[in-house]
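Each in structure tokens, the structures are laid out below.
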Structure I
Amino acid sequence: MSVSTIPFHVPSIGPEELGEVERALRSGWLTTGPRTAQFEQEFKQYVDSPFAVAVNSGTAGLHLALAALGIGSGDEVITTPLTFCATVHTILQVGARPVLADIGSDGNIDPESIERCLTGRTRAIMPVHLAGLPCDMQAIWKLAHRHGAFVIEDAAHASGAHYDGHPIGAGPQDTYHASDAIVFSFYATKNLTTGEGGMVVTHREDLARKIRMLSLHGTTQDAWKRYRTDGSWYYEVVAGGYKYNLSDVQSAIGIHQLRKLERFIQVRARYAQMYNQAFAGIDELELPPDRPGCRHAWHLYILRLNLETLSIGRGEFIRQLGALGVSTSVHFIPIPLHPYFAQMSLADYPCPRAMELYPRILSLPLYPAMTEEQVYYVANCVRQVVERTRKSKFIAGVAAGDSVSPAELGLLIEADGEHKATVHRR
């Protein structure tokens, strides 16, 4: 296999999507219309939710959910530090204050840390299902119910994930065990893609109606209804709204991506298991967590490096994989480390577990367009980098503070050049 042949992601677009897009283009109706309505209908059936509203991004969906719930100035919204900036941006955009609770061992927001962050100003909790692994929603719902807070799930990674026997996004068995809104992303790298796009699902008819209205400039009718031959030209603007609707061209892709999603999830799970088997028993590596009773969507395969056993850091590990033709990424740089957020009070949240985890995570390629040969190649490249950068027991002992003779010190510096400065400081 030649070098530079395995990108981090390649979408799985087939003749079904191409054909549907062509039919949409030839239909004469390109913006929100019949295909978007069909996509919404099929998606809500897939996740078993009574209401679904298609939007032009997952970020738009989060913003709409917050706005529709009336969250704004003076309110606090608790979320995780280990997420993409969009999660926090939307809280700021409605004028609320983001509050960062720390993560648990699985990388998801920790309910115990959420409880410590609750105040009289807390209006909502926004958990993020990192990599497609569901959060501990029972604990989060219990906290929200007790505190009178809304729950908005950031399910950008979780299309196809299941929690407690039900799809993420499913309507509640009772309102005690329910989120107010669940927001999915259909960005280009996601398990289900429309290029750009998203979906908000909810069990609340009033919330779905308000989200739809706000997504269309705050008007009482969308263009499809106004311009049909049996439609009315009359509409009213009843609220300050946004331009967040999803087009029929994008929905044409989503219709067929959704129909393939179960197969996509199966392939992702199989490839994740292949990685797990390849890395099992390697002390320098820690496998991604899973949760019993859930179905991981495996949007990402986030490998953890045990850096104390390696002679290089995460950045050099990524560079060496790149030299072997394997593209990787990092999910995510914690929110407080970004300059924009650091100047805010967000920098005051310590989140020690998130900060400890961040330097040692990297995401490997994982997508249905990969072949098994490529998965094996990526795994072998990871093992190769580990083999050539593995510390000896002697070096590991010195790093832990053991004494060393001058002769041994010279050997150590020669074998472990990256840690030369550390050794001299001792």
Structure II
Amino acid sequence: MADAPSTGRETIRSRQLEQLRNLIRAVRPANAFYENKLNAAGIDDSIASLDDFAERCPFTTKDELVADQTAHAPYGTNLSFPLDQYNRIHQTSGTTGQPLRWLDTPESWQSMLESWQTVYRAAGVSPTDRALFAFSFGPFIGFWMAYEAATQMGCLCFPGGGLTSATRLRILLENEVTLLCCTPTYALRLAEVAKLEDIDLSRARLKTIIVAGEPGGSIPATRERIENAWPNAKVFDHHGMTEVGPVTHEWPHEKNNLQIIDAAYFAEIVHPETNQPVADGEEGELILTTLTRTAMPLLRYRTGDLGRPETHGDALILRGGILGRADDMVIIRGVNIYPSAFEHILRPFEAIAEYQVIISKKTEMAELRLRIEPHPDTDSKALAEQIIETIRTQLNLRVPVETVPPKSLPRFELKAKRWINE
């Protein structure tokens, strides 16, 4: 059972209210996108409480932001300062629709670096750590922010862009890297390449693997598989978004749960259909107001991320991490399924090298089928039968399973795209 809210929690909310008032002062009337919305709702910097704000302020949706950037290309009207004050631009991955461009001033950027440093400190990272960032640096915000935040902390940082997996492994070993930042999928991919290259990962000095970008870090079976592959390292989960920045880090008191970074966000969790706040332990959609990223802010942003909130002392946590995304859910014969469900089911099978889920909508009723790539020397038929039975038991569905040859399914460095519409 969740602990009762403490006076510490009340202190946090009092500070957030003052941050919110400062944010509204920066937004009105300079920010054209929010000026009309806030004016219509009668909201100014005298807002009485967070509850009052949540009751009166309308949601912000991604569709609104896309429409604004389309109508007022290229950056839209959600800018609180003149354009010449901005010095950073990034964009979303576009995995759930049209990409959004996001701009920052030096001050807003620094506020997010401080949130990333909160993640690092919670993970036990110190200036003596040596960090490898195992991804290609592109327009996505997390890469640059994680790297720069670590350099500010005094870590020795290795940018891993434009390199093969084997080269990254050599850098990790030769430089005695202690911190690895990547997706859960890529942590497993590096371990797979290590086997192919006959690299003994027990020789690595790696202590911590900070993962983000997809389900896995808070899924016990995925976490266990990564930690088995990297025998000296522990997984630490985190999640964020280009539009808002780093949002959570693993709750230090219990793994597989995420803690909201209260210093940077006013977070609400609401029922996706009624828009009413959910009780502790009930599933809802995460709504975020950025309290420190004033240059291109978001007020009551519908993230689409689903979680179960609990209050423990001063901490607001999401039990089990991010459970899925509202727009990722598929209904198969009356059963609601999120991609994370297959992570839970399939990761305990160590014989599976990779998998792919095919969604077929050729008839009125959607269907699923599963492709698995077993490791060599696996009894593929027996494995497929085991998986069919496990899915039937856990989801009450019969899903056809097809085995494919080694190395035939795609590997991923960034967010994995395992769910394919046919």
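When you work out distance in nm of label points 7 Å out along Cα→Cβ at positions 230 and 342 for each of the structures I, II, which one comes out largest?
I
Taking FRET efficiency 1/(1 + (r/R0)^6) of positions 166 and 222 (r between Cβ atoms, R0 = 30 Å, to 0.05) as the measure, the highest value among I, II is held by II.
Structures I, II were shown, and relative contact order in percent (Cα under 8 Å, 6 or more apart) at 14 was computed from II. If you rank structures I, II by distance in nm of label points 7 Å out along Cα→Cβ at positions 110 and 334, which sits at the top with the largest value? Largest value of distance in nm of label points 7 Å out along Cα→Cβ at positions 110 and 334: II. In this comparison of I, II, the computed figure -12500 for helix-only ellipticity at 222 nm (-39500 (n - 2.57) for each DSSP H run of 4 or more, over all residues; to 500) is attributed to I.
Taken together, the values in this text are just the output of simple stated rules run on the coordinates, not laboratory data. Treat the numbers as computed from the prediction; the structure is a model and nothing was measured. Cβ atoms are built from the backbone, for glycine too; each structure is taken alone.
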